[in-house]
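Right after this note come the structures.
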Structure 1
Amino acid sequence: MYFKNGEQPLHKEYHDNHYGFPIESDDELFCRLILEINQAGLSWTTILNKQQNFRKAYHNFNIKKVAAYKEKDIERLLNDAGIIRNKLKINAAIENAKTILHIQKTEGSFKNWINKHHPLTKEEWVKVFKKIFKFTGGEIVNEFLMSTGYLPNAHEQNCPVYKKALKAKPLWNEKQKK
């Protein structure tokens, strides 16, 4: 699906410049994972509208800072009307940050860890994520990996952004070249 000029500007910006494009920074990969987790049961519009609030509330998704959150931070987040105030999702963010810190120690980075597992099918990815991350079901894992260029189909071939996304060298396309 793609958007015509002037249509849903918030979605268009995300679709045209972020969705399906590889992310280099571990903090930004963590950000996308947490946003996808928070989207569960809600519309993506809600998440996009609250994205800057999430960045502020979660210290710009600094993995080390989020991993160190204590009970007072959980209370602060539960009282922040600018984000999704779901204790399970908040706890998942903190626990997943701790998991990523461990991954960074053993693999060098979260991105290295994902790259090491690539290519996998959606089903294989889901098993890997569910084994070590919190609140990561099939749709969350699929959207996280598709939105970051690890799984195909973020853009249809007739989408004006498709070629731009390919130029960014998403890993799903590398799989097809092998």
Structure 2
Amino acid sequence: MSSYAVRPASARDAKAIAEIHVATWQATYKDLMPDDYLKSMTVDKRQAYWREAIEYSEPQLLVATDNDKVVGFVGFDRSRDAGTKSSVGEIWALYVLPAHWGQGAGVALWDGAREGLKEEGCTQVTLWVLLHNERALRFFEHSAGFKREMPSLKTTAFGATRLEEMRLKRTVD
């Protein structure tokens, strides 16, 4: 049973979300992405992005808290992939501070997003994960029940580095 509370993000959460976003990218992708790309991610830039996302609910954002401190977030909405049905949702982002990895915050956020997607009428949900992000693949496959869509590989540029991403999918139930 998780001790994390999950609630909708508010404007006052934008800075904490940005700090989590930057910290988790720098921890997770340090061996996958160039240092200069990771160092170019700043809390100020991310805060402006997340403040706007919260204001316009695109994507919808939930935060996980531990004793009222924001320790993770999830962004979800309709799929951004071309040609998908309106009943397909997407996890746009799910990040938890490294100190809280493996303690239930990610599952609590996934459960909240799944409920939100159900309320939106979604019957399927997808997400994109970097092929070499083993921690995320393990979480989404083993803890959240996603399956890999093998023909979905795509290459995305992160600065001068190009990395492969894979789509994962599951039903919303």
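Values quoted throughout were computed directly from the atomic coordinates according to the rules given, and no laboratory measurement underlies them. Computed from a prediction, not measured in an experiment: that's the story for all the values here.
Kindly point out which one of 1, 2 the value 0.96 was derived from, the read-out being Rg/Rh (Cα atoms, Kirkwood Rh).
Structure 1 accounts for this read-out.
Assuming -19000 is helix-only ellipticity at 222 nm (-39500 (n - 2.57) for each DSSP H run of 4 or more, over all residues; to 500) as calculated from a single structure, say which of 1, 2 it is.
1
Thinking of 1, 2, which structure, once relative contact order in percent (Cα under 8 Å, 6 or more apart) is computed, gives back 21?
Computed on structure 2.
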